[in-house]
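Laboratory data are not the source of any read-out in this text; all were calculated from the coordinates shown. What you see is a predicted model, and the numbers here were worked out from it, not measured in a lab. Cβ atoms are built from the backbone, for glycine too; each structure is taken alone.
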Structure P
Amino acid sequence: MKNNLNHLIKISQSFGQNPAYIIAGGGNSSFKNKDKMWVKASGTSMAIIKIDDFVCLDRRKMQILSQKKYSNDTSTREVEVKQDLLNAVLSPIGKRPSVEASMHEIIQYAYIVHTHPTAVNGVLCAKNAEKVINEIFGDEVIYVPYTNPGYALFKEVRFALQKYRTRKNKEAQIIFLENHGVFVGANTCEEINNIYTFIEEKLKNDIPYPSDKNVHEDLALKRFAEQINIQNNEEKKYKIIDNSKLTQLFVRNSTAFSEVNIPFTPDNIVYCKSKYLFITDQEDVNMKIADFRKINGYYPKVIAYEGHGLICIEDNLRAAKIVLDVYKDMMKISYLSKYFGGPRPMTQMQINFIDHWEVENYRRKISKENK
């Protein structure tokens, strides 16, 4: 058992330290035997994960989620499901298992690694995603159209797995989730790595990203950032700026910015929120920020300064850097999606669910606290 958990830690850190697969507290991983499952705690970073960052669950109690009839009211149902997940926790008490723990339970492999690869989401967030995935992988994989995370997604994946088992007489090892990411299952970590290599090779393309490194010091962008006056409880927020070629591609005008002005994945919302601010030279930045807060109820985490770059704003340097990293990943996804039928961001209804879901607000809180 100790070796199994050591393997789980090692593979989790390997994927977690690769920003092409996972950023911040995104993604999750697990190992299970006949009676128990160890799954990443909600909001924990896989890059630095240790044994205490996995929640051990009673698999027998986890199976209640497949058998129980929950409320038809979405809010009530999610509270009921969350409580049943917490009831299955064996240790450590006080940590929440990943919201996707229920999906880890029903996939019949010892190891599961779920990631949000930029190259994969460049396809999964495109209009022709399902067509492209079917052309490349055929019926050897499962493709799940976008479904709200939590119990609804669990039911959708469970149904898809049952259909696959009936059709193929085996368990699916690759599950693509539209506008979300991919689940990979296997009985060894070596096979998990091999499957991810297989996915990489199948989706390999020669589409070069514009550079995401700052090209030079932009004094106008720096002065613009210094003008921004955002305070909560008398404490000024931390600001970080970016004027990479990737960023400049999307801030050159309002039309270009519209391609990254709506989130593509739940993680975009968790770390960057769902609304972003575009400002020109002719506008008063602090007046626009005040109007933004009045309309949306929060300060913008991402501000685009036309023709110059981005300013990302958070409570501390680490959190601000996460906002920038996640938003740059979002720009890469938008850029890639043009080659697969064009971008398909989340709908307002999908965004509203994530924006107001207590589970994702908890994950955001834990991620910010893990400095």
Structure Q
Amino acid sequence: MNDALFQPISLGAIEARNRILMAPLTRGRATVPGFVPNELMATYYRQRASAGLIISEATGISVEGLGWPSAPGIWSDEQVEGWKAITSAVHEEGGKIVLQMWHMGRIVHPDFLGGEPPVSASATTAPGHAHTPDGRKDYEQARELSVEDIARVVEDYRHAAQNAKKAGFDGVQLHGANGYLVDQFLRDSTNLRTDEYGGPPENRMRFLREVLEALISVWGADRVSVRLSPNGETQGCDDSDPAATFGAAAQVVQDLGLGFLELREPGPDGTFGATDVPKQSPMIRQIYTGPLVLNSDYTAAEGAADVEAGKCDAIAYGRPFISNPDLPARIRAGAEFAPNVNVPQSWYLPGEAGYIDYPTMAEENA
């Protein structure tokens, strides 16, 4: 059962032993101040190293880009040292791990920036509330990035990519999804620019391309990937013509020859971010010919069926990996996924509870 998920796969230069990827999952256990990865996180990732590839939790590339309490960063030497323990733990278990690179754009609250406004493609304001160290607060209007600012942010990505290499990762993934900075440039509801970074889809791809080129300059294209969320609204970020926008994005990924492309595509019955906007992966599959990874609300059987049918090459599982550290073993055995406990309360709380205290299937049966 589910044999299609257990075939090895080359994700660019990364050789994965199975097609069950661990999707990026923000868990909020880094040490503050400093947003520093720690030994607790090393234990968490070690427990989940049987994934074909771990995509790390979203990790801030700069102070400007990180607005989540206790999320990790990758801009300082101290953070690099913290990540080294994590990559070593995963490699000791025979696993592979790439760093997901995060700039949150307008989703960063000024409380994280000494009172300064966040930045974005345009001067817009996200709906809803930010999670800050002092509780939930309304988002505030972003400052539009100048062309000079954009060049600086691209260099922040390059520096973070260099730090990821120092930290021992197997590659990097650009977070281009879920309404964060790259997505704010891609979609026409948040990109209102009239210069070379705005207007038609090809212009709105410019920031995406420039950032990816910076990452490739450090890693080579075959160790760089990107995550996109091409269907439906997320954090107030939406597009009037997702086929045109994300067809153009897929062409950028194809032209640059990235190692793989991951898509988060909820459906109408999705647990988070449910949408009636059609999935764009069939169209994207016609443009991008490299390894395609799909994500969102998959069961083991559904994932295996889509891989076997050629709709994608691998599946990234997110929430199931929280309470199933040995998820591949459970899928191979045809076992039910262990349920999350106290969800979502335990997702972002500090400490071991709901983080590293989930038993493996073998421990349950001992």
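Summary of computed values
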read-out	value
Source structure (of P, Q) for volume of the Cα convex hull per residue in Å³, for residues 142-269 alone, computed value 112	Q
Parent structure of the calculated result -13500, given that helix-only ellipticity at 222 nm (-39500 (n - 2.57) for each DSSP H run of 4 or more, over all residues; to 500) is the read-out and P, Q the choices	P
Given 2.2 for distance in nm of label points 7 Å out along Cα→Cβ at positions 246 and 262, calculated: source structure among P, Q	P
At a computed 1.5 (distance in nm of label points 7 Å out along Cα→Cβ at positions 14 and 110), which of P, Q	P
Ranking P, Q by Rg/Rh (Cα atoms, Kirkwood Rh), the structure that comes out highest	P
Distance in nm of label points 7 Å out along Cα→Cβ at positions 214 and 278 from the coordinates reads 2.4; which among P, Q	P
